[in-house]
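Values quoted throughout were computed directly from the atomic coordinates according to the rules given, and no laboratory measurement underlies them. Since the structure is predicted, the reported quantities are computational estimates derived from the model, not experimental observations. Cβ atoms are built from the backbone, for glycine too; each structure is taken alone.
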Structure 1
Amino acid sequence: MKTQGVTSYGKTVGYVKSVQVGDNEAVVLGCQDGSKSGLMKSHSHKKMNRGVKEEKVKAYLSKAADGRWRVSKMVSLGEGC
C-alpha cells in the first residue's frame, strides 16, 4: 500500500459474543466496529473509505505446540451484530 501512497488509519474494536473451546481448536463469535478506521492517502491524509460499524465475525483458533492459541482463519458473516 505504501508504494501506492495509501496507508491505514484508526483501529477496529472487537467484542466477543461467545467462545467454544475444544482440545486444540476454538471458535470465537463476535462483532467488530471498524467505523473509526479505514484507508487514506499518505500525502494528503484524505480518507478514502472507512470500516463497517457493525460486522459479525467468526474466528477459528488452533492451539500450537507451544501452548499458545493462534487465529487460523477469520470470516466475515456480514453487517449487523
Structure 2
Amino acid sequence: MTLAKAIHIYQHFAGKASTSFGIGTQLTCDLPNVKTLNVVIKLTSCQGKPVAKISDEPNKAICKDEAHLSALKAAFDLSP
C-alpha cells in the first residue's frame, strides 16, 4: 500500500464507508531509488487513550494497557 493508493481509496469511499490503512514501509521511505527498510510502526495511544492491535493469533496482540487489551479480547471473543 502506498500513500497515493490510500488517498485514492479514501476519496473513492468518502461519505460511503469508513476506511483505515496500513502504509508502513512506503510511509517511512518513499524516496526514488532508495531501498526501503523493513519498518513496522504501531500506534499505542491516541489523545491519551490506549490503542490496541488485536489478532486471531494471541501472540500478535499489542497494547501497553493490559486491562484494555483483556477487555477487547473478551468483547471480540478472542483467546486470552
*Work out the source of 49, 19, 10 here, i.e. which of 1, 2 gives that when Cα extents along the principal axes in Å, for residues 14-61 alone is computed.*
1
*asked:* Matching task: 18, 34, 28, 17, 3 is the computed value of P(r) over Cα pairs in 10 Å bins from 0, in percent. Pick the structure from 1, 2.
replied: 1
_If helix-only ellipticity at 222 nm (-39500 (n - 2.57) for each DSSP H run of 4 or more, over all residues; to 500) computes to -8500, which of 1, 2 did it come from?_
2
*Thinking only about FRET efficiency 1/(1 + (r/R0)^6) of positions 46 and 70 (r between Cβ atoms, R0 = 25 Å, to 0.05), which of 1, 2 has the largest value?*
2
*With relative contact order in percent (Cα under 8 Å, 6 or more apart) computed per structure, which member of 1, 2 shows the largest figure?*
1
